[in-house]
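So, here's a batch of structures to check.
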Structure 1
């Protein structure tokens, strides 16, 4: 399928590894010029070497709202504009209500909610002016089915989902779509940090496997395509069938 992404300009945050890198690879494979952003230049350089096609790197920590704004502005200057924003960030520390202090909530909200709000504020207006744009945010399956030991992630990403749904309705008539992907268990550094034996948790996934970040990236690329013009305001689980709810 021709996705119509040749010549499109994409910024992917958290793009040096995992799901962000999978998205960058998929978009580049479809002809987009990509900018990957992350906190480490060394990791960015290694990631860029694995991407076929035009790729640029920017060092930024999107947990800092000012850096979240500036990374969009820098990417716009570098590429002459941004058509696609893939908003991705690592997860906050695990914890329960009883083990999580009050002061831990604000950093989590900055990382997994306010960073994307800031990037959208910087990127979406020019998309609307051009009459075409794509925002894809990577959240978590915990938005639909909270994970007991991840109270910070559950809280922040649920708030982000509300923001994205509201934004999608406001810009839908201007050629800009806004969607989120809700990953389940994928082979990423985050999974390795949460579970001593990541392969063991695959038994709880109906497919019997863990997700491949490159497969995830191809789903994101479709959401960014011309074929997905009529798909907006959605929050799509990519979880191997692990969620138990009907919707």
Structure 2
């Protein structure tokens, strides 16, 4: 049985004081949430506040990105060992906004994933198609390519330590949500890719999250799909009550 992960991606919102205030409200609301893992990925500058505020709870903290070098003359970048030493357990990789605005490619997704694993972090590797891909009937082709070029070059041992997040780009921050059936179909495509590359046991074990305008009013119908193993939540994770309602689906 795959344990769901309910993950919040705060993107470029909140300062350390706001982070502390969020956790003061959020912690008691999810204190009994043993049915899932809870992950929050704040901006880099809020990680210390988030780690301190989550201490003694089951809430994990992750970063939103990392650079593949361990150290060096890479101004503005943050490495896996730095993220790990700050108290994080997870890191998002290949989010659609990184692909869209910062020239992330399937190849750099792979490099970052390997670097995260080497640092002892759990990578949450994001894949998803654009609106034009879906309208052209190319969703499966796009997801398959992103899997083959960005994930499938991992060894079986490496693959066993990652989480996948399906986030259709057309549903990120747009208010549009893939129907539970559309999301489940995409998850089946990804699980089929895993089965072909890593085998039946790996396909049964890997957790695939759905991301794309997840809210308290649609999370139950999404999570009712057996193929969906959790959510990667953007805007709705910024409010403690809203995200607690999603966690407690």
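Looking across 1, 2, the calculation of distance in nm of label points 7 Å out along Cα→Cβ at positions 108 and 148 that yields 2.3 traces back to 2.
One of 1, 2 was used to compute distance in nm of label points 7 Å out along Cα→Cβ at positions 4 and 84, and the result was 1.3. Which label is that? Computing distance in nm of label points 7 Å out along Cα→Cβ at positions 4 and 84 on every structure in 1, 2 gives 1.3 only for 1. Quick check: 17.1 is what I get for mean count of other Cβ atoms within 10 Å over residues 20-27, calculated from one of 1, 2. Which structure matches? Label of the originating structure: 2. Among the shown structures 1, 2, from which was the value 22.5 of mean count of other Cβ atoms within 10 Å over residues 60-67 calculated? The correct label is 2. Each of 1, 2 could give distance in nm of label points 7 Å out along Cα→Cβ at positions 76 and 132, but the derived value 1.9 comes from 1. Taking mean count of other Cβ atoms within 10 Å over residues 44-51 as the measure, the highest value among 1, 2 is held by 2.
Laboratory data are not the source of any read-out in this text; all were calculated from the coordinates shown. Only a predicted model underlies this, so the values are computations on that prediction, with no experimental measurement involved. Cβ atoms are built from the backbone, for glycine too; each structure is taken alone.
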